[in-house]
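Below you'll find a set of structures to go through.
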Structure P
């Protein structure tokens, strides 16, 4: 009975995740944050059909997301709830809920992969998620990239201010580059990604912001990295999704200047399942990895690391790639850590 109740909680959580996705997609949470409203008033604010809104309200009220006053017939989104459901900020779970709901569309292909061992092409994820796979990271970059991820690495802010040359490996739609290029106008930034559609979106944002110190290129990170040597190479949640991460790490090492630094932001987990049992973020990370990271990598014909490759595996692979000084730092987000990697003292490391 206890496990049955647990399963009901899980199924209810999935259903409410879809309701959160709908609320984010349709603007209902932003409309509700304006103040208490009847279903008709809320529908009017959001420009939606009242009958749909009324049923959605039933789900989010009974699910403890919003509140209802029967006397006035009005629904309220508490301010402390709105903090996690509205606005262009990292703690808004709407983009993550939208992405998780979109992954349902690839379940048949993933299930087929369980039987055949084949992967799922990345293009199918782009279609299923409407290009929203990295939506939550845009807000994370806005809030944490400059002061948190970069600011937490000793000396890195000063180096970028002084005009360093930097590469973002697996840059996706390039928002990290535009944030950095805006914050450090003396530095030069290059973004590299294998997806032409992502680079097109990155270039469009760069042009809109008129950033002259940023550029983007389509390329495979397993090939020699163009434009080096670089003072800094960044990789944000990207290495574990590479077809040949060992080769890519070697390319990063080769592309760095002698005193260069590789800054890798990735998931903060242990490599062994038993060491993640008490980590509240682990179930979602393993699930996303099952639905996206592993299938999309297997589609390119290699054994997939997965999102939960862990600190132990990451540090071992970095050392094997020639990074003899690896420091693992906490990040502004408990889900991530920052690897600061240098190639100095190679002879000592190899000996």
Structure Q
């Protein structure tokens, strides 16, 4: 009988340290790239357009960004906030106070539940009602199965922890109609909404028109420093600004984040169609080499990539290749539900477009061979 040698905690920590050191030494990145702080600041200086800076989030680049986002999403007003967590907590609190109930319908894999240390309950005493925890978008019948009054319904587009999964356009329209018929506001968690329009085949304003409020992020697909925006009715946005103040979110100045967000809107947003098309092409090519992808085809520029080898072996091979080539292929490998398989996320960024498809398949093939 063969002996299986499982990695020790010390070995795992050593491998993580090696990955970090190798990543810092890379000169080529498949997903994005590391920009030295000094270079990033110089780029911000070149991108700035406003002579005056904001004061506690009012005026300057921030005001211009808020107007741009409101117009892109077809909403009366928008507010810029330093984090998406702050944005979504604030708007859900506004809806709860207005409705007189703390119950909010969410997906069980929503970022609101999985990554925020129970902030909805601990900070605002909201009560999440799970529509489903399946790795797919929720259905109207699952919303209908939640009885009683709801303050809001949230929909994460795409659902990242299910594999960047989107509904079809028709499914989204039907779900929005179910919320409207029930008389409950629909809030879109659109951290990656910019990346979703190619698959939905409708523009940002058409998607946003289905919801009362929309949150978008600037540091994910758009590559900004940080920050988020919330768009919706003027009276709701005005109340969100009050919660921004109460929760310490209107920093003395926010202009560096606003400048980088506006640059992302100008330079990266127009490429979303190309990024999605490249992701679909890469997914097809990698599947021909023994990998599997989910969803198939990808709904956005990001998807989960599965490999028929244990995670510790893939991770060791990935780090060793990074050390040898000074090329970064992406994030860490994790154990999949199927024994002996592992998975990682592959995110197509503007930098990925500089890689030929055969280069990518060859690089990932080396991990399997290694």
Structure R
């Protein structure tokens, strides 16, 4: 029996990718006229007839939205996924998840799998919204994208973010107003510009306070383990800080654990504050004073933006930098320095 013609056969004959053939057959994205003509010539010459069920599935793919993730913070990822799933439910879309490593090869492979699954666009949480390899691959695939929580706007894709600089400055200002003068800061992952913006906000406010303050800065990776190690270095050094500002809640929770290991009571002996207001912030003891980044709502917004864009034949038409509101949430983990130091 003669083997049925596959979409891969048409792609090879037309000199394009199978995804391009799918777009031509389902009219789901803009394709150059000469490319469309080459595909249709190959379709007629080979006698390619897509399976009806597959065509229906492809049309349903207009409601498919991809999500690429590799964030090392369980609290952040949990809040983000809840928002994306809820957003997909609200707009009647199907959410396709792809886990990958934060390296170019893994990102490209994961995006290719999402494209093969018929998504109309991809949500890029940190750090993927700032990955040159991921953005170039999306352009090559002709897929829309929304970057969520990049520290800075890049015009290649729409973004949804907060002002990390201003938020970090506000938290630093609170610690200074409480009377702290030796303040430790735990940086976030170096491959995310949000980390740099939060550090900039901290350093700017410390500089504004004058010469009687001391900033003690340690590196972190947005993981609990890196936060614990950084806090150990801060608390084990001479002239330890009276407050620690960690760049996310997971690292702040780890700093509280390190404080307990050193026999310090939070906030009596050491204030600890975080960033993001993930579920971790209110589940640990003492509950964290933190910056509320509306992670769940930002993920919902990203789904809605891609859903609205699905009828647009050009995924690159709109460039948006959407700044959302952050909030300083005061709980139980900070207070004046011990002895008014």
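Source structure of the calculated read-out (Kirkwood radius over Cα pairs in Å, for residues 75-202 alone, 14.9) within P, Q, R: Q.
The greatest value of Rg/Rh (Cα atoms, Kirkwood Rh) among structures P, Q, R is that of R. Taking relative contact order in percent (Cα under 8 Å, 6 or more apart) as the criterion, the top structure among P, Q, R is Q, with the largest value. Calculated for structures P, Q, R, FRET efficiency 1/(1 + (r/R0)^6) of positions 107 and 163 (r between Cβ atoms, R0 = 25 Å, to 0.05) is largest in Q.
Since every read-out is calculated from the coordinates, none of them should be taken as a lab result. Note that the structure is a prediction, hence the values are computed from the model and not measured. Cβ atoms are built from the backbone, for glycine too; each structure is taken alone.
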